[in-house]
Structure I
Amino acid sequence: MSDGGIADHLRRRFAQEPAFRNLSIAERRGGRLELVRAAEDGAAGEIDLEVEDGVVTLDGAAPSLASKRLAGVMTWWTPGVRDVVNGMAVEPPEEDGPIAIEEAVKLALESDPFVDADQIRVGVRGAVVRLTGLVKSEGMRETAEADAWYVFGVDDVINQIEVRA
């Protein structure tokens, strides 16, 4: 997918995400930041995106670590993305740790239409995620692992999900 295609996809995806209703979305083009969508209920933050050679840079301010991490995961889901630089600030700042990572991984799994998140349990020690549970296909098992890896702050993923058709 071209840079323009990636940007189009992200603009639509971010605009449709219910968790981002209160975030403005802007895109940097030619050095200028252009508003894509204003926040619905008063801005609690902003996602600024830029795409160059398949590398997506996210800047702006998120109201929580979970929002920042979800934006990064959704960016990784976009075909053609080679790398994600998530420079979004969290305002007000939050303490990071295993519980915050666990919440973000669960949110990523719940947001992924190709994963049955109800069948997967998430545990985190330090920055290591352990996935357990039962899923219906190897593809769903692999997708759940990829989603966990896409979460900002994860250092390792131990995938103990079993496949049972």
Structure II
Amino acid sequence: MIRTSDVPSCLRSVPHNFGSLGAGSLKADEWRTMITVYLPLALVSLWGDGTVHKSSVIAVQLREALDHTMALVSAVHIACARSMTRERAFAYRSYIAAWLSTLKSIHPSATYRTNGHMATHIHQFLLSFGPVRSWWCFPFERLIGQLQRLPTNNKFGMWQLAWE
């Protein structure tokens, strides 16, 4: 689906072979793209209205899983918007609350984690500091990734003599 999807050129893409061993690991910005663009496209085409399943029980379960996932996708989309309003911040909180409240019914073996609780407080940061874009660290993560890929032998060069 990633390879055949038409997306705006300004959207940072993810590896077309995502999920295979050669794809590597995604950076946080690529996860955001995966969750807000490609995952909804895939799940709606598999589980949305008009899809056919072996039984009506399975269809209902998959639709509930789709709605549950889309609550999280909607929260991420709002948090990553370019501008923030009070209404959007409270909509974010509503989507996160809906996602958390149905987590155990959709995934019975799931356990609540501190991250879920912390996610409910992000709306306070959205109100105080604006959209996440104004305080996220994706550019620094990308820079660190580039620095980590630089070839090095872990030895100081000639510049060390200047400090002695």
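Any idea which of I, II comes out highest on mean count of other Cβ atoms within 10 Å over residues 48-55?
Checked I, II; max of mean count of other Cβ atoms within 10 Å over residues 48-55 sits with I.
From I, II, which structure was mean count of other Cβ atoms within 10 Å over residues 16-23 = 15.6 calculated on?
I
When mean projected area of the Cα convex hull in nm², for residues 72-127 alone is calculated, the result is 3.6; to which of the structures I, II does this value belong?
II
Taking -18000 as the value of helix-only ellipticity at 222 nm (-39500 (n - 2.57) for each DSSP H run of 4 or more, over all residues; to 500) derived from one of the structures shown (I, II), identify that structure. Intermediate values should be presented prior to the final figure.
Values: I: -10000; II: -18000.
Working through the options, I get structure II.
Distance in nm of label points 7 Å out along Cα→Cβ at positions 24 and 136 was computed and gave 4.3; which structure, I, II, did it come from?
Structure I accounts for this read-out.
Check the numbers for FRET efficiency 1/(1 + (r/R0)^6) of positions 88 and 104 (r between Cβ atoms, R0 = 30 Å, to 0.05) across I, II and tell me which is largest.
I
So FRET efficiency 1/(1 + (r/R0)^6) of positions 56 and 80 (r between Cβ atoms, R0 = 41 Å, to 0.05), computed for just one structure, reads 0.70; which one of I, II is that?
II
Have a look at I, II and say which one yields 9, 26, 32, 19, 8, 4, 1, 0 for P(r) over Cα pairs in 10 Å bins from 0, in percent, as calculated.
Answer by label: II.
Bear in mind these aren't lab numbers, they're just calculated from the coordinates by the rules spelled out. Just so it is clear, the structure is predicted and the values come from calculations on it, not from any experiment. Cβ atoms are built from the backbone, for glycine too; each structure is taken alone.
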